[in-house]
Structure 1
């Protein structure tokens, strides 16, 4: 009697059409020899990307999308569902619940996708948060300005990557910021369609500005325990009025004591929100009063930034996440010894990208591994706070963080962007 070979684990990747992450996740899946099913919003995209099955789903409608997934899984069992960015977090959770796969509570996923729910839930669980207030875009801003402390930060409820986030130091700046963010929300709602969640696009949150240095923590939750995979320093000050991130450098140059505080703050926030399973990406600030969680998401780091991370003998972050999702053993969670970093290339001004000069010189800088311009020539470029795309990414590795930072800055100085 012949023994049939065991079936490959089947992984459903939720890949929005505009994501940067498709190639890296597909490469990781291929390396692990798992069967991949790709779900996206458009059939042409999924057909181009997927080596096997594809699903077309509306990520804005988790109920209907979950029904489609469960119907598919009834004949082709799914071992894990991996959402690769914010737009897929709630669906990944909802569908995992329906299929009986390891998951976070749905309420936890929703809290990470709504800045007001995030603050409210953390506050109710006894986690210190800055003074905050949710208000409607139709409210009297003059009245709102008497109820908050300055300086403050105004944010849309669900946009990510600092989009629509503006600091205000006085009532006039507050009014200007609310007007600008409201206009942005109208344009986003129009682009996404009229069925976009009304609550998300009718309200903003304002909270007291937290001074201090900012870091990003990349981690994974295993049975509720947070394992820090990397802590990124952000050497460029992020003081506003907009919060355009540029440099991420790891390992952190902060003291071990401060790093422990940042880990504990993230772990406490995760527990307060009910997060127990899978990747987390947190943004924190640190000042004389300690560590303060700014944002936390139940996903991996955005853009192409995960390419800075290698574990053990070269395992990518995507491979680590898929291994964890399907229950495969992970030999080590330790990052490589070399320092690494990325520059998210900022947009200098709005317009059309006419040319990019100096790429050869930038790539020749010692320590630079990759210069990836992600907006094509002729593409539209929009700076923050309205924009949602960087010009590209520069990656570097070296023996110490200081050399990584110097290499990234030198490479960027060699680049010239012609914006028409």
Structure 2
């Protein structure tokens, strides 16, 4: 069977195939294949309708009353929805608010303050740049040390590496659940237990997990987690991030950006900061209400499809991508830069060749949209609810043709 026939067969038997029609199609057939859903998800049709309805309805009619009617509760209600649908988190532990960077800073600082006398932060060298930069900034700010774990970009952080790095000086360990470059899926349960055994706290970046890979924060005993909503949750460019703080830790920690909405009795406008109880203390400023409308729509779609079914299609998509690339002639010089075992692979596959930076720009001109990650990787970001197998095949055929011509 040819690869294209196999793609058609897989689409025909895909139980999630109907969800593709929930997304806004690209205008004028300018998009041939979108393979970057792990950077920015496609917009939902219902999102456009809801934004229009909000502007002409709630905003225009309720005006300032909208805050007390319901808007103030959106960071909590949408946070709870994310927790239920995608994070394995009970209610009142997830909040929606700032950017991922700001959330990382607030949660990391809160965690470190909860381990006074400990002087080290543990992180791996191939973690996402923002995570590394946040840690570097905090270490400089607080005169702490960073213990770097050297990781292979084609694999990821392993439990044995963490066990060798943490110790009595560890205040916080920060890792990505799915590695942004290779897609390696870390063992959250084992690594969290190892950090806890050393007396430290752990913070997981779920930006490449949420909405693609089942996550069990409560079951794994995770302390803190942060993630974005504009990838597999389809929240749109600049969509607000979420933070998870385990329930029993919430009254023990205080985040460092003290805004009026994170204070107890916010509307009293009282002198002095007194943190609110529970997860609300991790709010700082006014919630980004309009930006949460697409997030809610995306979370509802994930809940409707079911995260286990999404994961099953994600595995099928990535397996098919690897199968197709493996069928290419060796003369193309394209290798697989992601784990071949789906049990330790997230929702994207990275393929490698030395000139892929230049080829990516040419592919974009042709309406083939993957993304490039230095030094030599094209990431195939396959969003299970919006990516078909035929679309993936079209994109891969274009990549192979471009590589053959180069």
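Taken together, the values in this text are just the output of simple stated rules run on the coordinates, not laboratory data. Note that the structure is predicted; figures quoted are calculated from it, not measured.
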Of the structures 1, 2, the one that 14 was derived from, the read-out being relative contact order in percent (Cα under 8 Å, 6 or more apart): 1
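Can you spot which of 1, 2 the value -0.51, -0.78, -0.97 was calculated from, given it is log10 I(q)/I(0) by the Debye sum over Cα atoms at q = 0.11, 0.15, 0.18 Å⁻¹, for residues 26-145 alone?
Of the structures listed, the value fits 1.
1, 2: which one has Rg/Rh (Cα atoms, Kirkwood Rh), for residues 42-81 alone, as calculated, at 1.04?
Working through the options, I get structure 2.
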Given -0.52, -0.88 for log10 I(q)/I(0) by the Debye sum over Cα atoms at q = 0.19, 0.26 Å⁻¹, for residues 242-281 alone, calculated: source structure among 1, 2: 2
Entry that produces 36, 28, 17 once semi-axes √(5λ) of the Cα gyration tensor in Å is calculated, selected from 1, 2: 2
